[in-house]
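Once you scroll down, you'll see the structures, which are given as structure tokens.
The numbers here are math on the coordinates, done by the rules we state, and not lab data. No experiment lies behind these values; they were computed from the predicted model shown. Cβ atoms are built from the backbone, for glycine too; each structure is taken alone.
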Structure I
Amino acid sequence: MKFEDYKFYPQVQKGLEKLGWRRPTDIQYKSIPNILEGEDLLAIAQTGTGKTAAFAIPIVEILYDLKSNQRRNDGVKCIVLAPTHELAEQINEVFEKIAKFTVVKSMALIGGVNQDPQIEALKKGVDIVVATPGRMFDMIAQGHLRTNRIEILVLDEADHMLDLGFLGDIHDLIKKLPNRQQTLFFSATINKKIKKIAYSLIRNNAIRIQLSKKDPVAKNIEHSVLFVDMDHKRFFLERVINENPDSKILAFVRTKVRAERVAKAMLRADIKSLTIHGDKDQQERSKVLKDFREGNINLLIGTDVTARGIDIPDIEIVINYDLPEESENYVHRVGRTGRGDRKGNAYSFCAPSEKEKLKEIQSFLDKKITVLDFEKQDFEEIIASDRDRKYDIKALMDEIEEYENRKEKFKKKR
């Protein structure tokens, strides 16, 4: 089936054509008709399968129909909640592109940026708000975001949104939505506990769609693991980068401080990188993602803030420099590569202390990850090359002091 076979408004079809979208993916094919029929939905599908468009396309169609037929159309009609600023902005971009030739308006409502332009946009009138919970509740409390006309509620990365950190917020929001007619949950992973919570928030006749239940990761991703001491991981990151000089690489680490330390280690090896984590303000994070997307620098080192739903084109390699604490986060991390029809590679560096985490990940994936081997001679050459480098200790200390000062400044700002 092709998108042209759907009975969308010509203006919506034109937006899809402009994007070059010809055929729906599996999750889109199964979700779109149900959403158009007004059904509540719990949809679970692998990362990189087009989940955002699976709800964005029918929502634009529904709201364009509402406005075209001059039924009551004042106020925000749809709220999409996302766990991170980056994901909210990305979802909003998808809405804007699909609705480009319609009168349907959307906006991203996120914290970490000046709220005045957001207030002005709400005053002018928007149909769809893609928000992070904190800024959304601020706007509701200040009276700038009215919820009495909202008919559709979407939770993207629903498993994360429904965990203990956000569940209270979701309950509070639902109480403020008297006209809510439809609730849509989308995620790549979901466990029994979260599934039970999700069903308590939607109607009894909700539709459940789950693709590739046994394999939560796309089949076009190759998984490999390298057993290596914690202190030696930086040498092998360097090696992967040097062996793939033209590849866009995303490396995940455990903590914010570790991200900066790994970046400094790469710089000593004459490898430039970008870092992204919670100590960077929104403007910095947006600039980092822009530079990475545009290929100005091909190595991005980050914490799990970048693991959820972010679609950065052409990432060929994802490296779990540190294994994730939660097995499910492995799925979200490696899902940054191998998106759509593209091939991808996921390498994991496993220290002796992380072997139990590796077992949990393999159990979650229900398959073994290929073990990479290396020759002792190769390893000795890598270590020797590091010993030969000349380190400017004063420069390194200055860099560390600068980072600590910036971190303290950011905390005071918050």
Structure II
Amino acid sequence: MTRLAYDTFCYRGKDLFVEGVKLADLAHRFGTPLYVYSGGKILSQFESFDRAFNSVPHTICYAMKANSNLGILALLAKAGAGVDIVSGGELFRARRAGVPGSRIVFSGVGKTEDEMTAALRAGILMFNVESGEEMDALARVARRAGKLAPLSIRVNPNVAVDTHRHMTTGKAENKFGVVMNQAEALYRRAAKNPWLRVTGVQAHIGSQILDVRPYGETLKKLLDLVDRLAPLGIAPGILDIGGGLGVVYNSERAPRPIQLAELLLPLLKGRSLKLLFEPGRFLVAEAGCLLTKVLYRKEPGHKNFVIVDAAMNDLARPALYDAHHPVWPIRKGRAGRYVADVVGPICESGDYLAKARALPRPEPGDVWAVMAAGAYGFSMSSQYNARPRAGEVLVVGNESRLVRKRETVEDLVRGETIPSFSRGGNRP
């Protein structure tokens, strides 16, 4: 079994625990598939980031796209976190969870005017604007609302990071942000508009980043832009470096926030800028697992398959990114080495959770924990193949709470109708 940094998930005797709760008890009580999150691990990750930058003004805005469960949002909000949102729906969730508007930043390339209006009314910290036309739309919204719109320009710094090609966001070929040689002109336009207030400058270069050096390169480019704006009388007070700090899924050497601080803070000496970060995966990935039950074994001869009740609709990352998630039995004791693909019931060849994985030979009814599933697990899940989505449980210490009920088949058709037409549906 790969040795990972999941101090919150550990075996006590033969049973796998999360904090003070036995995972077998949760599987029995709530069924499978089931997402389980450690509140203690989430807070520990947040606090490590917060402490690393305690020498400068800063705010940690959780990128809630990673996991938008209200229980997790409320936990982080009480700890002092803000959130990074990318839709009106995420704004609604954040406000419902108690996140103050003053700790919300709004990112994303396709904000609608209705979404902007709602965010402006909520009094958010700033909009991360990603194009000139979006900035014009924000100005129209602000004028109609009679309220200044705070903004930063998201700059695309054209910085390469070593991650999956679908996780890069700061290269010139990506859809995100404004290229550096156009950013200054946009800031000039924003400064002249009476309904816009220049608040910050922002960049986000990707996800699952395992080397902090690209952040240093990005920061230098942002500071150069800030220095070019100063003679124009434009002084963004917030420097938003985005998120993307990686975690351990397999055998990676993941950086810690203190390493990021040691790289960035010397570059900021003598500057009165507030830092803002948007970590998502870093805060929640290692804090979550997906419990799944073994249904059948299939042994055609050339390889083995273990068919479980979780599928790509529950955890899409292996199918989307060829992602590796460790798989741990929730109870030790099975003997023998068994190499198999762990697959789900979905009618797609890409429906798998693990490939050629060496595990103890299972029996039908055994429950396994798919680890490091707290980020982009439930938030990317779907009802494909008409499968109700999993339940979610949050654990703090010895207590567990169901923070999302498992969907029912009635939830699958909620909001749908069977129409009746005057001609019976026949063509005229």
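Of note:
- For -13500 (helix-only ellipticity at 222 nm (-39500 (n - 2.57) for each DSSP H run of 4 or more, over all residues; to 500), calculated) the corresponding structure among I, II: I
- With distance in nm of label points 7 Å out along Cα→Cβ at positions 63 and 311 derived as 1.7, matching label from I, II: I
- Of the structures I, II, the one that 20.2 was derived from, the read-out being Kirkwood radius over Cα pairs in Å, for residues 79-294 alone: I
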